[in-house]
Structure P
Amino acid sequence: MEFTTLIWLFPLIFMLHDFEEIIMMQAWQNKNKDYLLTRFPRIGKRIIGTYENLSTASFSIAVLEEFLILSIAAVLAAEFDNFLLWTASFLAFFMHLFIHIIQWIIIRRYLPAIVSTFLALPYCIYAFNELIYRSLYSYSELALLFLAGLILLVTNLLMVHKLAAFFEKWLKSYAKP
């Protein structure tokens with residue numbers, strides 16, 4: 001497979017993964033709210049508090065912002081041979097999948113995004129192997145890009161939660177007659 005194809009597949013894989021979260025998050029939270037609060041009292045409150053007041057539309061705004069970053073990264077990589085943002089984002093996403101697996105093991109229930117996590121893993125493993133095979137980066141550079149991706153992921157996650165909350169307030173204001 002051409003590496004350019006792998007680059008362009010990344011935003012698609014990301015969206016398939018996040019569609020599962022978008023579609024299932026509210027129903028899952030409604031179904032599992034009491035379970036989370038009982039089994040994980042402190043962290044359950046944080047999880048519920050983060051998502052309880054967000055509509056699917058507001059959650060989708062956060063996903064859109066992330067999709068735009070990944071799309072820009074894909075354009076930079078595929079069209080301009082600048083792989084830094086793509087690689088950092090890809091490595092962060094790959095790690096993100098393992099976080100979902102750990103969450104799933106801990107919670108011991110279906111988790112929005114777990115099905116698409118397992119579907120995305122073969123792509124990520126293949127793309128990671130291609131990164132290694134093509135020697136685009138040394139192992140130390142990959143480690144630095146992984147760290148950069150992790151910082152980007154955490155920083156962006158905090159930012160998109162604020163964006164989603166802001167959009168939720170705007171949406172409620174807009175919906176008033």
Structure Q
Amino acid sequence: MGDARLLRTAQPVTAFDTDALHQLVQDLLDTMRAAQGAGLAAPQIGVDQQVVFFGSNERNPRYPDRPLVPPTVLINPVITPLSDEEASDWEGCLSVPGMRGLVPRWQKIRYTGFDQYGDAIDRVAEGFHARVVQHECDHLWGKLYPMRMRDFTQFGFTEVLFPDISAAEDD
């Protein structure tokens with residue numbers, strides 16, 4: 001947090017199925033897995049492109065009670081809320097280490113974009129899946145989750161708010 005690269009809008013991807021794009025996707029996947037995250041955006045690793053990776057086919061030890069989110073590379077995303085219904089839940093972030101906050105998000109969304117090969121993606125998501133997509137895509141638009149918060153009394157150090165969770169477990 002504080003790095004200017006995280007506060008600007010990332011550039012759209014214009015060339016798909018390139019070696020550089022495949023390497024970026026692999027870097028995102030490797031970094032996300034190493035941190036046991038739910039997702040990761042290119043600006044978080046210093047790359048100014050609209051690319052996110054989220055999800056997994058395996059239970060995440062940091063989110064054992066959360067439903068699986070399909071592993072997805074999402075490029076040049078567009079998010080459309082499908083209702084006005086919001087839900088608040090706790091979020092953390094690799095870019096805001098050691099902290100958690102209660103963040104409102106749309107409960108049900110449609111997201112569109114492309115995979116790394118340029119194939120179109122068009123999905124409806126709700127609950128945790130929708131939250132992860134919104135969190136990661138916010139990184140492409142220069143937003144960190146504290147900017148979405150409405151009540152800063154619900155923001156603090158993970159180890160204080162959730163003593164059972166290690167501070168190293170922020171996504």
Structure R
Amino acid sequence: MHKRHIITGAPGTGKTTLIRALEKEGYLCFREVSREIIKDQQQTGNNKTPWGDLLGFVRLVYQQTINELQKPVKEYTFVDRGLPDTIAYLKTKSHTIPKYLLNFPFENNYASTVFLAPFWEEIYTNDPQRPQSIEEAIQIHKYLLEVYQSLNFNIQILPKATLTKRVDFIQSII
């Protein structure tokens with residue numbers, strides 16, 4: 001069974017742009033589940049967001065990710081964020097981590113190598129789905145590192161470089 005490679009990082013670090021570039025290279029990629037949920041919640045006037053009903057948001061992300069994980073994948077498949085990101089976001093808000101996340105078989109679904117986009121102030125921007133301040137983004141980065149390390153993933157830090165160099169970096173590792 002093929003596993004998904006996670007591309008993670010704080011908000012505004014170029015993950016979505018990188019996913020789109022990998023798609024253009026012919027890789028199977030899955031877009032960020034949480035971003036789509038946030039858009040849907042905003043459009044429908046609901047508050048299951050990281051800054052509203054965080055636990056409701058986490059349940060939606062989990063359910064949608066489980067559905068996505070049922071889809072067959074190719075040898076090299078990438079996802080814009082993985083379920084460990086959800087744990088990191090909960091930690092930034094000092095929330096208890098639900099057992100369904102703590103007991104999730106990450107190693108059965110995700111490749112052991114994770115690509116982490118470091119916080120990069122020069123490219124950081126806000127938008128309606130990414131309202132975090134620079135300070136919050138830096139804190140999220142810290143917790144992402146902590147969570148992925150605690151789950152024994154091999155973290156590869158993406159270079160603060162051009163999109164082409166980032167794609168080349170990933171291709172050199174996989």
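Can you tell which of P, Q, R yields 4.0 when distance in nm of label points 7 Å out along Cα→Cβ at positions 30 and 102 is derived from it?
It traces back to Q.
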Handout entry: Given -6000 for helix-only ellipticity at 222 nm (-39500 (n - 2.57) for each DSSP H run of 4 or more, over all residues; to 500), calculated: source structure among P, Q, R
Key = Q
Fill in the blank from the handout: Ranked by relative contact order in percent (Cα under 8 Å, 6 or more apart), the structure on top of P, Q, R with the greatest value is R
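All of the numbers you see were taken from the coordinates with simple rules; none came from a lab. Keep in mind it's a predicted model, so treat the numbers as computed, not measured. Cβ atoms are built from the backbone, for glycine too; each structure is taken alone.
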